[in-house]
Structure I
Amino acid sequence: ETALLFLRHNRPLPSELSAYANFERLAEVQRAEAEQKRIAALEQWLLPPRPGHLDAPRAHLRVVARARPCEAEPELHELEVEFLLYRPRSGEKPRTLAELIELTTPPRAQHEQELFSPRDWEFLGWLAALHGGRVVDGEPVRLRGLDLLQWLARWGNPPWIEWAGRPENVFFPGLLAELTPHLEQAGDALMFLPRLRLPGGPDLDLREARFFAGQPALVAVQHTFYLLRNPPAPELLASLVRDPGVPVRRLSHRLLTHLRKTAPALGEDWDSLCTVHPARPQFIFELEGETVRLRLLAVSERDQSRWQWNGHEWQRQDPPAAAPDRPDVLDDPRLNQAVGWLRRLDWFTPEPGLWVGDANDQFLSALAVAWPDRPAGAEYLANPAFQRLFLQPRQLKPKIIVQGSGIDWFAVSAAWEQEGLKLTRADLERLATANSRFVKLPDSGWVQLDLDAVRQAQETMADLGLEGLSALPQKVDMVQAVHLGEEGLTRFADLPETRALRERLANFRGVAAVPLPAGVTATLRPYQKEGFDFLCHLARVKLGGILADDMGLGKTLQTLAWLAWLKEQNPRKPKPFLVICPASVLHNWRREAEKFTPHLKVLVLESGPARHNLRKQIPHYDLIVTNYALLRRDLEALKKFSFRAVILDEAQFIKNPAAQVSQSVKQLQAEHRLA
């Protein structure tokens, strides 16, 4: 027990009592004490103790309330509170808030509490807690908004605060009142009159109640206060109390439509009070330059009057000369659908009644997604640019045109088809790189592409080794058509030459043996003879090739034998051969040619001013040998000659297709090419 006392009072435990420390029992005792405190607090709340008076209370407090008009808005009120304190010696006298709070401050509070009843003293303590920090001595207590609600919630039920001049005390049941729309005929005019609806009671004229300023809004009817549901702005509420009637014909179309929808609740026949127009919505689109504009109109089916939606309500565009006897109201389910679709578009509104968007592929694609969900009962009008995209959509499709232009090559170009559309050169250049659904052309404006057709055409061009969809003919080697599938071949490259090449390759059974030309003074090894036959076969089918034997196996000899065969095949129309090699092997080609094909006349072009005169003699020689460095400098001169064959020795020099030497080689004119 001694150890438990130390633990309960949070004191250090002596070492001799350490063995007796029982923390589980300590926790159990603390839980029991906490439960006792909780029960005591519950009894204090439900059964507050009453101080024992030897006789009746010798002081009494009365709180009297009056509704005072606000200075800024006289139609709205504040609740002014007066405190009357009775003492036997001095009688009943008014006291300020500061004087009452002073009664609750020590040491005076202990004596004063014995003089007041429990209810009065509870009020004084609550008053000091609520207003003690913001008391200005001498100022009257005026309550509004949240302060008033706190007073009513604490002392309004059961009622304790007195109404000045009334037998009943201020009562706050915690119920809601609301303003409801009503219609009344005042002479020849139909008037809109809001009324105050009490819970379970009649609808009252606003002037029969007192509305209090501040938030939350409160209203008093006789001695009872209510919270006001969904109150209007204070300025509007004050004006409605001052002059509640508004002619219906002056109300906006939006409000008229709302009131007509609540007609059953108002008990009015709106078809007899208003002129109701069924109307068909009309969307007006305009695509011009970089902007899409949209307006929503409605045409009355009753009198053909035109209305425009301004984002909030329908406004008549052609008001009648004379004011109508009854207000006009548009009411048609199609209008609600049109407005709902317009809101889902979520376009920018620079001014009432106009919606705009930036004309770009993303914006137009989003509109295309929403377009199928447009209201079916509406009419859609647009300028020609917009009609071409949406109202009468015509998609622009590419068509690959393939024309045979040579023995081993053909020309490919893209043509674009759309009825009634003339494309300029600038338009075609823009379409060559287009890859989005909507494209703005420099001269023809916005067009919509058939993306599937564009994708197929681009894939076909890629199979042919080309990029983009250029309208200009592009040269393609016949061998590229071989890689097309049957469908691609039929649609894009259905040429006799192409089919013959595919058939020839499909029926290929081997490379035929070719006799060596008589001018070759060498005996070829079997593998060299196979290489020579392979090169002759490529020449016959108009294909280039790569001779890739290992170093030292006689690629130069095989090539010289092939060149001698080409010369033998064209005795009447001789053309020179061009060999491009590293500078270190220039004369090696000359020596090999002199050794194995001595009948071929060899011209070596090497660095130095002499080569400029030597180039003029190229047509008189059979084999021209130059190096890669000189090729770039002599390209313009070499492009003037047509070679029977171009041979690249050590062809890795052109492995980078973007390098200058690679580009130079491709510009040379030759019937055959060998690496």
Structure II
Amino acid sequence: MKKLIKRSAGLLLLAMAVFGCSPEDFDLGAVDVKPEDLVPGLAFTIEHDSENPNIVYLTSLMDKRYTPLWEHPQGRSQDARVTLRIPFEGIYEVRFGVQTRGGAVYGEPVTFTIDEFYAGFVEHELWTLLTGGIGQSKTWIHDNGQYGLASGELDYADPSTTVEWNNFTPNWSPGRGHTGDPNIWESSMTFSLKDGAFYNVTNKTADGAVEQSGTFMLDMDNHTLTITGADLMHTQGWHNKTTNWSRGLKLLTLTENQLRVAVLREEISGESEWWLIWNFVAKEYADNYVPEERPDPVPPIDGNGQDVISTTRTKTWVLSPETPYDWADLEGNLLNNFSGPEAYLSSEWAAYNLDMINATKLTFSALSATTGRFVFTSYDGEPVEGEYTVDQNNDIDFGQPLNAVISESDFGWISTMRLGTSAENKLRIVKTKADAFGNVTDMWLGQRSAEKEEYMVFHFVIGSGGGSTDPLQGWKSALAGKTFKPDVNWFVDWVGFPPGFEGGWTSASTFGNDFTSNSWVWDANVRAVAESASLRFFMAGDQMKVELIQTKAGQPHSAVGSVNIDTENNILNIDIPLVDYAGTVAGWLGTTNDKSITGSTNDWYFVPHGGSNLSNIATNGFWLGRVANSTAAGDDNDEILIFHYVLVN
């Protein structure tokens, strides 16, 4: 039977008398719309379908000059007529408003009733995929990037591109842990169709758990999800990224095993609007997931294994007294990031003994491109000598087991850490660090775990036999007398914090003449400024100087400043602002290191990126980096923005 939300006949007649028209002709004209004008029967109607009362029509009676603003059980809409398909009995709320010259005006919420359950609306595939089906429930967890689906819990998508159901392309997939809270891996949300459409979520944080319960509704036509009484599961530290975690959320992907939901980041976050794509996996799928058999990834290192560990003469490596050991994932990312001796000892489980650490050394002498001799000395006693081979995966095969204590501490119980090879007598070079000239100064040798997808890694630093140079003189020789300009093809990139500067997502083909793909940072105006700019390094006595030339605000601009070099940390202290892109879309890039973590806004990191270092600066150029985001400054992550400069021919 057709159902209408009814108001008193007297109210309707009075309104018709005042405005001199029928509801269908209703027009507020030049009179400002007030909330009390936006009532059922006068400004809009709510009607049930005569054949199926679980279908509800929302119809605006307002003049076409006014854009309708609906908030309803299935989300939000600005259409003059909205069709709702409500499967479950219950009392539902609608709020109607309009967009006026003075802004949005809403009336009071009104309700309508659904008397009976209609199974036809939840027998749709989307309901089954989300919940498991009628009478069932299904639990979802954050995707940690290890289930063969998304790369982590969050992706980004540009709002100027298409971001719709099964039709979207993330512009950045930062990978596991980007949102900064490891507790989210214990969070879960459950969608249930047991006697209704119910939703429960448990968001885990360092302080405990945040639990919510409510109901939910799917709009199958528009592919949106609306939750009432609770929020979509998300990292709680990101809660202020938007005001809407629950209504009309975009479903982008929904399969048996994967759910991806887009939430619009709003300007209240302090950042521009952007789509945040939250990636979830079905818990049952995750619990039973067996990864395909595939070889371990080979983490990139500086050079090849033989070049790293030895030279034509003897090279000795000693265990780092600052950070002698850690654990790493298969990509070479450190899992604990111990900062020094105190970090080990304060853990009350990670042993640290300087005498044992200082006694641990590996000496390599190359015999060929893949073979050589080694000597391993340790606190345990007699040296171990033998021959080694190194393969294309940077696995060092010692031909015999190495096993020695490297630290022991008494925490009320004896904690002992040992350096050992794998069952195959191997250690893999999983990570290296090079100086500004490309010379490897640090390496991490990994013992592959037989139980977990990780390595225990041993951090060695160069000892004797590696040669020495005057680093400051090397810097001066590499830079002085040369002029560099911004690279218009590989303009900028974003990487992690020092010392690793890991990551990056742009390339030599990202910018150039493509002014649409990354128009938020690169267009013809930015290119014009970049092409006008140059940095000329020269010596004034013993002091290195730099001259900046560019077009600034349409006028020629130049400045000369001093350059002081911290050769240990690869930092250039430049006492003038660098290229200024003010007045273009890249004006926000900055000219100084205003979020510096070193104490000086003049400090620029010399970043080895894309294969560049001081030794190949003539062909590969160099990268200068400033802090873009810092958790110490209240940002969500730590990130370095780097600028690429190439030699002027």
Structure III
Amino acid sequence: MTKYPLARILVPLGIAFVLLAMLMPRSAKFAYDYRKGRTWKYETLYAQFDFPIYKTEEQLMAERGAASTEAIPYYKYSDEVVTRNLRAADRLDLGGLHSAVVSSLRAIYQKGILPDENGRRHSSGPEVLYIQRDKRAVKSPVSEVYRLTEARSRLLADLSDVSSRNVDSLLRANGVYDLLVPNLLFDEQTTALVHAESATSISPTSGYVTAGQLIVQEEEIVTAEIAQMLDSYKREFEANMGSSGPDFLLVLGNILIALAIVVLLYLSIYFNNPKIFEDSRFPYLVVVFLLGALAALILVRVNEKSLYFVPFTLVALLLQAFMKNRVVVPVYVVSLLPLLIFSHDGAVLFVMFFVAGMVGILAFRYFNRGWKQFLTALITFGVLALCYLGFRAAELVAGNVWTALLSLFIGSMLTVAGYPLIYLFERIFNLVSNSRLIELCDVSNPVIRELEQKAPGTFQHSLQVMNMADTVARAVDANADLVRAGALYHDIGKLYNPLCFIENESLVSRGGEHGYHEGMSPELSAREIIRHVPEGVERAHKHRLPEAIIDFIRSHHGTTVTSYFYNQYLQAGGDPAMIGEFRYPGIKPVTKEQIILMLCDSVEAASRTLKEFTPEAYSEFVERIVAGKMEEGQFEHADISISELGTVKDTLKQYLAQIHHERVVYPERKSKKK
């Protein structure tokens, strides 16, 4: 870490700090924590201001459901029907009953007449209806209007009171009953419109609390009614009152919280893998951390219910693509802290997404390609759903269950949609994911094709080292894809002068030319050999290979000495103090994968000089190679245990025995003489 300026660390952390501080909520959270059915553990609470009592989500849903099933019918009063029939009645010759008939008809029509079928339909439904008359709609009880049969009965009763004659026969004979027809006409379109408006115009409040009114007493049980009042008070407090102290204290508090989160982020990296600070993984880590943290902060300010849609588990998967779990877990926890601190259901959401993130990392090991990513998403959703239902059963979270589960399901599916961001990030930050490692191991890549054509011996050597390193990596649970890619590219620096290296001398041997190094001084030969390391780094940068692959180029010889030419130099009377001229300008291997490549590279090259092919010869050979590297101090910074190094040696011995096994000599078939 000392080889990089401090600004490399402070600038990303500073940007994270500023963004966190700027986006933190500008209003204070409600200072009381309460649950329905539990004791109020604070002092007696009085309302500081007037506020409405908001209906719960369940109450609103129930009222909307009732409104959607009980449609109030809408009727138009027909003056034309009334006028026409009254005029017809006025022309009838009814003797002394004429005025009584007309008066009764007018009174009946004034209230209104419904068809018998409509009357029966609404008698068991809504108890009121709307009647539009003179461009005004009036709500009227169904009992105050007549059905058609009721209207005729009313007419007969009115006339029977004023005459002792057979009124019914008289009315039938003169067609008076036929003058009673429905004058209230059903308006289906207006009924539907009014019904739709009534379903959306339900009042969100159910009462009012004035300033100074008691809300809850100390040690009182929080009932459903008290919890509803507390929820309403909390809602109004956070929306309109904000902090009870000076504004600068709220800002200062946000700054301190942001600083604490950034410090925790730094320590999470420092205590688990400080080498992350030295490469492009650090700015990538900060960006992914901010994706989760800022999403939580923004939605807390805009709409907290949307937090269920956010795929926070994607943060864990994005981190896991390029880092080990010992870094992923603490950084993921820190990214969830804004959610925990500022959300009203922070503790619930924190636990839900933390557990889902850990399970998601495990599941993604097995279901990470193609359609199998949807299996990871479904597993993640299952974990989120179980956690949510557990909290819901314990009444630690409120809201509609189905809405929350649907939101969590959508958020889980968004994890799959967002995972391709890895390919964008690996290009931006020059990182390497498992999928890219597989792409890099494709021998049809341009630089590998060039190696095959210009340095075929080096190409074959790289393939052999790749296969050997793959076997060893799997034996010690190292990243096999990474070490395969590193092995394939570790010698691309030999492209600058392929004939300098013995494995490529077959290119000129057929022409009868002498070896490349014949007649050269040991110093010059060593310089030409050593040069392939910096040349390889330069070529790797030209082809934009990831830093993880370039580190293999730097470390595959470490800081060892080109012993063949150094020994020649000493035998010719050279000064031992000039050993630096023969030393590779690389770096000592650090990771387990780099150690594996260094050993496999040396073993594969030197194994071509073996004269004996026995288990004892393989054992002595491998032990000598490993001991030589240790004597030169190449394992000083290596992240590999003694046990793992023993496994590496045993695997190399077995591998050599397998590739140099004896074969049965097939007898020649004797030809029959004719």
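What follows is calculated from the coordinates using simple rules that are stated; it is not laboratory data. Worth saying up front: this structure is predicted, and the values here are computed from it rather than measured.
One of I, II, III was used to compute helix-only ellipticity at 222 nm (-39500 (n - 2.57) for each DSSP H run of 4 or more, over all residues; to 500), and the result was -2500. Which label is that?
Values: I: -9500; II: -2500; III: -18000.
Corresponding structure: II.
Quick check: 1, 4, 8, 9, 8, 7, 6, 5, 5, 5, 5, 5, 5, 5, 5, 4, 4, 3, 2, 2, 1, 1, 0 is what I get for P(r) over Cα pairs in 5 Å bins from 0, in percent, for residues 75-354 alone, calculated from one of I, II, III. Which structure matches? Write out the running numbers ahead of the final one.
On the way: I: 1, 4, 9, 11, 11, 10, 9, 8, 7, 6, 6, 5, 4, 3, 2, 1, 1, 0, 0; II: 1, 5, 9, 13, 14, 14, 12, 9, 7, 4, 4, 3, 2, 1, 1, 0, 0, 0; III: 1, 4, 8, 9, 8, 7, 6, 5, 5, 5, 5, 5, 5, 5, 5, 4, 4, 3, 2, 2, 1, 1, 0.
For P(r) over Cα pairs in 5 Å bins from 0, in percent, for residues 75-354 alone, the value 1, 4, 8, 9, 8, 7, 6, 5, 5, 5, 5, 5, 5, 5, 5, 4, 4, 3, 2, 2, 1, 1, 0 is produced by structure III.
Taking mean projected area of the Cα convex hull in nm² as the quantity of interest, name the structure among I, II, III where it is greatest. The partial results should precede the final answer.
On the way: I: 70.0; II: 37.0; III: 61.3.
When mean projected area of the Cα convex hull in nm² is computed for each of I, II, III, structure I gives the biggest number.
semi-axes √(5λ) of the Cα gyration tensor in Å, for residues 171-562 alone computed as 67, 29, 17: which structure among I, II, III? Present the calculation step by step, with values, prior to reporting the outcome.
Working: I: 85, 24, 15; II: 44, 36, 19; III: 67, 29, 17.
For semi-axes √(5λ) of the Cα gyration tensor in Å, for residues 171-562 alone, the value 67, 29, 17 is produced by structure III.
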